[in-house]
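*Asks:* Structures for review follow.
Values in this text are rule-based calculations from the coordinates and carry no lab data. Quick caveat, the model's predicted, so the values are computed rather than measured. Cβ atoms are built from the backbone, for glycine too; each structure is taken alone.
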Structure P
Amino acid sequence: MISSQQLEHWLAGAPETEHLEFKEAKQQYDSTKLLRYCVALANEGGGYLVLGVSDKPPRRVVGTVAFPNPGQIKAKLLEALRIRVDVHELQHPDGRVLVFEIPTRPIGQPLHHDGAYLMRAGEDLVPMTADQLKRIFAEGQPGFLTGDASQLIDADVLISLLDVQTFFDLLKMPLPATREGILARLISEKLVRADGMGYRITNLGALLLAKDLREFESLQRKAVRVVKYKGKNKLETERDLIGQKGYAVGFEGLISYVNSQLPMNEVIGQALREEVRMFPELAIRELIANALVHQDLDETGGSVIVEIYTDRVEITNPGQPLIPTERFVDEYKSRNEKLADLMRRMGICEEKGSGIDKVVFSTEYYQLPAPYVRVSTLHTTVALYAHKDFADMEPIERVRACYLHCCLKYVSNEKMTNQSLRERFKLEDTRAKIASVSQIIAATVGQGLIKLDDPENASKRYSKYVPFWV
């Protein structure tokens, strides 16, 4: 039951999220729009639609006379959506408030209105992607990682196929003294399952620990591919390698190989010439780990691929991201949680959500353009670009750098300023540079990516900024 105390809590500053929406609706509210919002909220785990409260902070009760008969609209929602939406009528000193409490959709069943499967996207309602719908329909079914990668085998064959020594080393655990102890641990981690008198290696176990992925028919297309080109396009290939080891046991070797193929830059310091890699290893490591963890393993037509050009490196994984690309810095949602959990415990992935922070930080530290995320129908690609002087950056690159800098500052419990952005671009504290950075900030604000932390502050030079989602 929604109480007046809950309403006061919302008024005190609860932000709108995918689970909470405020609408003024003083006189009326369109019933079709209500149905669409109920569909969107249910598809994303349920939530509350509150009528009679201002939709811009600071929140205040404005009162509503919409839907004077709550029981009638409740029955209409049940008939249209086949889910029970509870309607709570609250009497506040400043007016009547109506709260629609929307449950989550049934497992494996996305809701739709007139054929439109909807979800929230900021202030808008948009159709769910094919990737999201496929994931919902697959709920409750056995996942790819739980499937069998091997036929029924005995313990000796199993131990010969998996690199168990590296597995225990990565977990910083001693190798059990007996074969039974090794098998018990593998079974407890869902890497292996006992079947009668024998064992079966799961896709999860083989994907992480295989000495050679080619031994497992279901995983041959899941091996990481590294391609190096001779120029800025795909016309000439210099080297093309497909990995053989499982993700966990082969990760360090993969990173070492990729780093060895990256272009070099010559740096002159104190009369000494030194060649350094064009891209920081930390960024490469985090992006490859993220691609492995967040790939759509149900896609059969491709694998994680690292493509190295003379001016950039692109890391692509099958599947679209589960969260909007502009929220990569502050949000986290894994498509393969068991895979991610094991890789985190083995020191390959960062804790939830911190990997992208490190990518942004390292690109700023090495004065590289901001990373760029490109999403297609079947794939997600993150690109890192070689160093560019500020004067050579395109306006869109400057805006992207401004937005990610603002995000990084916010998740570090700081606020972006003109000065901090100048420091990010390594610009001098001159009137011309201050004005130039102000233009970038204004363009980023104009695109709705950042906003003033304190709109009452009239000084642009000393203003502080936060991401749009704060």
Structure Q
Amino acid sequence: MLFNSVEFFVFLTAVLTVYYCLGWRWQNYWLLAASYVFYGWWDWRFVFLLAGSTGFNYICGAWIAQATEACKKKILILNVAANLGLLGIFKYFNFFCDSFVAAFALLGLELPVPAVQIVLPVGISFFTFQCLSYTVDIYRGQTKPEPSLLTFALYVSFFPQLVAGPIERSTRLLPQLLGPRRVEWPNLGRGVELILLGLFKKVGVADAFAPLVDLRFRNPELASGADLLMAAYLFSIQIYCDFSGYTDIARGVGKLLGIDLMKNFQQPYLSRNPTEFWRRWHISLSTWLRDYLYIPLGGNRKGVRATYRNLMITMLLGGLWHGANWTFVVWGGLHGVYLALHKAWTEVRQGAQGVLERRKSSPWMRVAQVIAMFHLVTFTWIFFRSETLGAALRYCTGLLRWQPGSGAFKAIAVTSPRIWALVLLMLVIDVSQYWAGRHTVMLRLAWPVRGIAYAGLMATVLILGGVYGQVPFIYFQF
């Protein structure tokens, strides 16, 4: 059930209609049932996986809270091993088997390819990390176990953010499920605007760019270097609009239910350096990796070499979290290098000046930094989008080939007025949100003007967007 489908809005209408008629306790039961229906819509068999993971982590959380200090760590290790083992079996079994066979092939040894091909349950990376943060926080004494299994089950399965985040912490989401929720008019307005913005980003922009990007990444040898460069730019915008569009819709639906989900994106392409980018991109994952991986590894507390080692390990594993492919590892590694170089440069400046000067750079310098950062990120997306490392290298090689394209590439212009109009409108929205410091900037407009703006967004989706086919959200595969 895709957010950009008629089925979802029929489902959402039914959920809201009943939800508003119930008291908050019955609302929780209703949301839990709706969440399991939503998840079972993809594949009913994985409902048992979700329920099993929920029950196991609920028991572990209670067990850790009641155990002696000597036993707590053992229970946590068991919990982490079981969660990562579940993730490893369903998400990485095929990857490690194929890598093992390929490694022996390099030595001239042929091994039989395993006949078992495991299907990846949608959203498993997200709800597994959400469960892990819950048990680790109990172990650290930062939260207490939730007494109600049904409430905890709703925390794990809350349908707006179940399959593609944001990855909510128990300390933030659970308290919102433990008492009455008032759905007031301002929240309804914010929810509607976020849903409209999300649909514009997803259907209007991302889905419109998808066929152009797919064709060029599938056949890079037929396109010119200029064409491939434009396709790389378009994919940068596509994945941002696709993922942040999902988050906007999820947050908007949450507000219609009286629940506030965290912001997962803060105009990341307006960042001026790698550190700032990761404070603005996929915030729920970057903070999760910081709190539950980078800091436990030692963070920056054990010397310079250990700091860079911890940084690279975090980003490499963060890349692997995205998918069972070496391309994601390279993508994470490149971002690790960017972060390490930026950290080193910052330390050099501090050493040279004694204290890092807080001089205000010129507007032109800030714009140049944003453009440079966008190009560095766009380069990493080539590996993220490519199906294999070989395909990524062919794409990079093709960027240096500056002859005209052939075949279908001559008939499809990636620089058409339609594309430029969508890019310009997306840039206006992002810059407006950046300067306002909020995503619902149109709520400040008077009703008539706001209505025209909303109608304009929907008209843009229908006229210029990719409305002729439902394209799944990119992060559903992770």
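*Asks:* For relative contact order in percent (Cα under 8 Å, 6 or more apart), find whichever of P, Q sits highest and give me its label.
*Replies:* On the way: P: 8; Q: 20.
When relative contact order in percent (Cα under 8 Å, 6 or more apart) is calculated for P, Q, structure Q comes out on top.
*Asks:* Figure out for me which of the structures P, Q the number -10000 belongs to, where helix-only ellipticity at 222 nm (-39500 (n - 2.57) for each DSSP H run of 4 or more, over all residues; to 500) was derived from the coordinates.
*Replies:* Traced to structure P.
*Asks:* Can you tell which of P, Q yields 31 when percent of Cα pairs over 37 Å apart is derived from it?
*Replies:* Of the structures listed, the value fits Q.
*Asks:* Taking FRET efficiency 1/(1 + (r/R0)^6) of positions 21 and 85 (r between Cβ atoms, R0 = 25 Å, to 0.05) as the criterion, which structure among P, Q has the greatest value?
*Replies:* Details: P: 1.00; Q: 0.05.
That would be structure P.
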